[in-house]
Each structure stands twice: as C-alpha cells, then as structure tokens.
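Following this line, the structures themselves.
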Structure I
C-alpha cells in the first residue's frame, strides 16, 4: 500500500480518537445518597470531585453488579452505553436534591441526563415542568414489568392485610408523595377512595404511624422501605404499575440521547438482555410470581 495512503489513514484514525477523547465529560445528575453510597465507592466514583473514569464502568453482567438493585443497575447501563459508543474519558456527576430538584437542574442545563430512570408520567403529568425541556428514551422498564407491594407499620399490618384479602381497598386511606404520580394513579385504579398526598416523601411513614393513613406503595423486592421511618411490606399481594420507566435528557443532549437509544434497542433484541440485567440486579424477581395480583376496578 502506498506509504502516503497509510499515513493518511493513520492520521484520520488518530484525529477521530483525539476528537472522541477530547470531548467534555458527560455531566450526569444524581442524588447525594447514591453518589456517597457503598456501590459508588466500589466502582470508583471519586468522592472528592465526583468524576468517574468510564474505564471503571463495570460490565452489566458481573459479580460486582449482582443484586445491586434497580437504582444502581440503571447507572451501570448508562455508563455502558457511553462506553460502547467509544468514549474513553470521564463522567462528571452533578449532585442535586430530591426528584423534583434534579429534574429542574436537568431542565436548566446543569447536566445532560439524570443518572436514574423516571416514570414517564412524572414529566408529562406534572404541570411544574415544560416537557419541551426534555427528551425521553425508549422504555428501560416497560409497562407490565414493574410490580409494587403494599407497605405499612407493624401495628397496622393486620388492618391492611384484612382489607386486601377481602378486596375492600375502598375502606383504606392511601398516602404518597406529591410527585409520585404513578403511585397516586395506581391507588385510584384500585378503588382507594381517600388518597393523601404529602410534599415530602419522608413524611409518609409518620403520617401512617399517626393513623392518618393506612398504607403506601413501594418496590416489592424489599421487606421494608424507609419513608421517614420503616414501613413493612404486606405479604402475599402485589399490583402492577401502568407506566414505563425511561431515561430523561436535557433537550439539547441529542447526541447522548442517540447513544442511549441505540444501546437500549440492542439490549432489547434477542434474549432481551435489558430485562435480564434487572433480573441479575435482583429487581425483577420470580419469587413473587405466585403473590396475588390485585386488579384495577376502573380504567386507566
């Protein structure tokens, strides 16, 4: 081959590699709790400047990601999408407050994407946001894949269990956070007539403890959830959420959005590696298969 052609080709490859590696780090907005947690430390997120070399991103299916839960595996999926696209630099995490504040930060351009998934309805049905400020990915957890359980205090367990077994949810008072649109909608579909909404998620536990409500909804894979205090899962019953979970991007982050879309499509083909990833992480678990599924009493 002509030496000039060889030199020219090498020059092009070096130019492309230089362009990829010279890119500014992707800025990902996440919660303080995740970024300071054990898993974040294990995978090498710098606890000083919150940078994360993409080379430290673990494989989706590895001992390190076994049973890490939904919130951690979606961050791993996100970094693997970036890694597979050939970006060799770093991710820069940006800390923001609760779910509402993180979306506000994203809309303002503080980051390119949230480091966790959201329910579609938390954008489309929240009039505090302009949906034009965001781009949504295809479903990461689709409709029909997300089950939740019923949670209450130990003192109120018998009351909730009796109402569930007799299919008398209309006799119960549900409670959830104001921003948890999908939980509120699910309670309505189940025929719960009185649903209290609170400004802060951590107030939910105390609200139930004071007998101002009977139950709330939460991820079925946990025996208890923290909502200001411990609330315990009612055994034997589950309900299916009617929304999907997606990644959400700042409207200007079209390049990263395209990268993640391509990765989701690839993972959904064949053996549905995306679903298997959530099973590997311990989120989608067949051990609740025989729990009674409560059906909606009204249309979505």
Structure II
C-alpha cells in the first residue's frame, strides 16, 4: 500500500512540475473587417501572414479578436498582450508601441476616391501630373472627405488631417467595415470623396456590385507610390520579447517572398513583374535581405 502511495505522490509531483501543465503566454491577434487584407474566411493578406507567424510560434496560446483600428490601438496603448499586423509607421504610434524591425511588404499607397460625376469639381485641384493637391482641396471648403477613426494614411494625408482636422472638412467613420462603408457613403453622396488604398477600394467595388467605371482613384500630390507595412506590439517587456521572436522570422528572404506573394495575389497580373523588382530592391538596399535565385516564380497556395 505504501508503495502505491509513494508512486502516486511521485506522479503528482511530476505532473505539477511538468512544463506541459504551465499555461502558455497568450497572444491576442487583432483582426479588422478590411478585405482583401482581413477577410471573414481568413484568406486575406494579413490573415495569411498571421497564420504563417502562428505556425512558427508554438510556445504561445493564440487568440483572435475582431475590432476596428481605434479600439485595437487603445489595447496596444494599455499594454495588452496583443499583436496588430498591417500598420503604417508613424511618430505618434511610436510613442506608445513597438514596430517590427522589418516591414512585411510594400503596399500601394493611399489615393483620393470620388465619383466620376464629381470630376468637374475636383479637376481644378489636379496638377499636370494628374495628382490631387489635397491641401488646396481642403482649403476650398467645398468638399466633405471621409476618414476612418484611428487610421493613419501616411505622408501628406496624415499631415493634412492633423492640420485641418477641426475645419469641418472631414467626416470620421468608426464602424468596423470602413472601406465598404465609405464607398456606400460616397455613392449616396453623404461624402464627396474619401481616402483609401487601391486594393481596399477595388474589393469594396466588387463586393458591393457598384459600377467601377463610375469611381475614380486619383493619386495624391506629395505621396510616395508605396508604403511599407509593419507589425505593431505593445511597448512592454512582453512586447519586446515577442517582437524579437517575430523579427527573427522576418529576417529571411523566403519569408518576405512569401508575404509578397500573399499581396501579389490581389494585384493585376500585368503589374506583378514590376512589383517584384521594386520590393526586392527596397529590401536589399534598406535591410540587406538576400533572396533566392529563382525569385521570379513565387507560388501562392
């Protein structure tokens, strides 16, 4: 009987101190309603990046939370054990968060979207290169422009929102499906134009059944054509630790090729060759990333 008790006691001690019984650190991955970056069926660009990262972080327990940008950023601010994939880098966000050392891919940058029927009113603000001078547009006080709560658009768009945010020229939308909502507001003439990236606009047009020929995506004067997309972490010891782990995953030409492949699945086939050359040059010059020889054949499953 004593032998049985001793065996049972040893088994309990082993079980208690076994690493398997300790709970894993929880990572919360925020997801937006923003096709084709985040989609309900988890096939979006950022969904696939998250799944790729999770497969390489088995030491964590992974949970998911759908949100809008504003709420997700607030949770990062309060140092929740969360990760937010797909953010532009801004000075403001750097004050309360950490960024991955390497961007995930290059994203076609923000444009101004308006109805073709409104072209005559917009044309006076378009320069000889076909780009919209948005500061002059705002100063005219003729237009109501749609923007998203908590979102950064990069470059001059963010500077203009900061400068003229109280001018009455902007209508702020805080719902979850921002791109689709802004398109509906445009079609119903509740706003005159809005800012967004081409992939989101194209997805919204397709899903809504709107006539794409009636929608104009105009480049903005002073904006870079591409903007790097990053991962955001809380400014904490936990955030620094997981950021280091993910940085080690990212610093690999194969990983960057994989993520670029997720993005290229959603761009026009005629543009893929040019995009490959641009992103590879960017990573080689800025981060000394080496790519494999057969870079011309990236496969997306």
Structure III
C-alpha cells in the first residue's frame, strides 16, 4: 500500500467516524457539532486576523515570529490541558497489517482531517494570503506555511502521545504533570500578553532576535521577508523545516511505545521495584495511594 493510499484510507476513516457520530443521539453528537462549528469559527477568525495583519503590519518580522511561536505554544497548552485524546486510537490498529511508518502517516492524516485540521487549514490560508506579494513570493510563502502547519500537527500529536504514554505507564506522574502544566499555562496566559504589550520597540526587537535561530523564528522570518528576499525566505523555511524531522522521529517513537504500553504504577508491585523509581515514588507520596490520588 502506497503512502497516498494510506493517507486517503485514514482520512476517509476519520470522516466516516465523524458522520457516524453525527447520526447518533446524545452528548457525543453535540460535542462533535460544537467542535466542528468552533473549529470553523476559530480558523476563520485566526485566518482573517493574519491576513489583515500581514497586509497592514509595519513590522512583519515581529508579527509572524510572534504568531508562529504563539500558535505552537497554544497547541501544546491545549494538548496538555484538554487531556489525552486520539482521533484514531493506535492500540486498536496494533494487529492490522501496517508497518510502523504507515501507521504513523495514517494517524497524522486522521488528525489533520478532523475539526482541528479545518481550523489549521483556515489559519494557514489566511497566513498565505497575508504574506504573499506577487508571483515571486508564492513558492517561499507556500513552503513556510506548509512548515508552519506541519509543525502544529506534529507538536500537537507528539504532545498528546507523550502525555498518553506517561499517563498509561505512570498515572500519578501524568496527573502531576497535567496539573502543574495547567497552572503554568494559566499563569503565562494571564501575565505574558500584558508584559509583551508593555515592552517598547527596542525590547520587542530584542525579544524577536532571541528567537532568530529557533525553528519557529526561522519559519516566521521566512514569511516576513518573502516579499523582498524570496531566496532568503526559501532558505529560512527549509532551515526551519529540519525541526520537523526531529518531531516526526519523536512522534513515531512515542506511537510505537504507546501501541504496546501497559498501565503501570500498580500498588501490587514489589517494594524493591517502587524504590527504583524515585519520580514515581515522589508522585505517589504527593498524590496519595488511592485510585484517584
């Protein structure tokens, strides 16, 4: 089976699952409808904002570097706070005649085909329309937008995979990580935007320069300079895309581990086994020894 056939198969499976849920009655159907409407609204608003800002911004570097970096952080935040959810559970497909590569590609295709894919596609369309300036800039902007969307997809799926793996093998540690991360993201959401808005122009430039050689900074700068320096924009987009290889490896590794993972942290484990896991022991002492902590 070719990669294109695997992508088409999993995308079709995802939409058939959504249609099947919409034919039923109950809270799951309502949640699916709300998700579709919410994703469309979020994608439309985000895409329109990027389009208008891209056409009118005096400092496109600050705009696109901030937009790319902020979007990635929001995706990580949603993946941690919203909980462990997979469009298609890889453990269900563990016995199917699929290679690890085909399974990974299929899971990514299924994730990109649902409501989050609609939102990301609309945001990417708005970013493309706002950054493109004439025929010369079409190719570098398209490459940069594709790298941006691929980064969002891989960061989201890898975060959820790692959280699912942690919650399966070390449930109490997973609960502690989710709780502490939620508090940290909430504090950042409360203080970081106002702190950035209060910075003067020079400090904002310094903040953007600090992210110059990060993958997100390279993708954002590629979008910003595509109109004036398309060759540089293409090079920056290609440099930022190398980060996707590391994300793809981590996603594949976490998927392979998640397929064969078993629930750990059982209270029937020998004491000698528990003492060899200091992090698990600390989490057990902080959260309690019961089923819910």
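Work out which structure the value 141 belongs to, where volume of the Cα convex hull per residue in Å³, for residues 62-181 alone was derived from one of I, II, III. Walk me through the intermediate numbers first.
Numbers: I: 181; II: 141; III: 113.
Of the structures listed, the value fits II.
Assign the value -12000, calculated as helix-only ellipticity at 222 nm (-39500 (n - 2.57) for each DSSP H run of 4 or more, over all residues; to 500), to the correct structure from I, II, III. Can you show the working numbers first?
Values: I: -10000; II: -12000; III: -26500.
Label of the originating structure: II.
All of the numbers you see were taken from the coordinates with simple rules; none came from a lab. It should be emphasised that the depicted structure is a prediction, and the values quoted were computed from it without experimental measurement.
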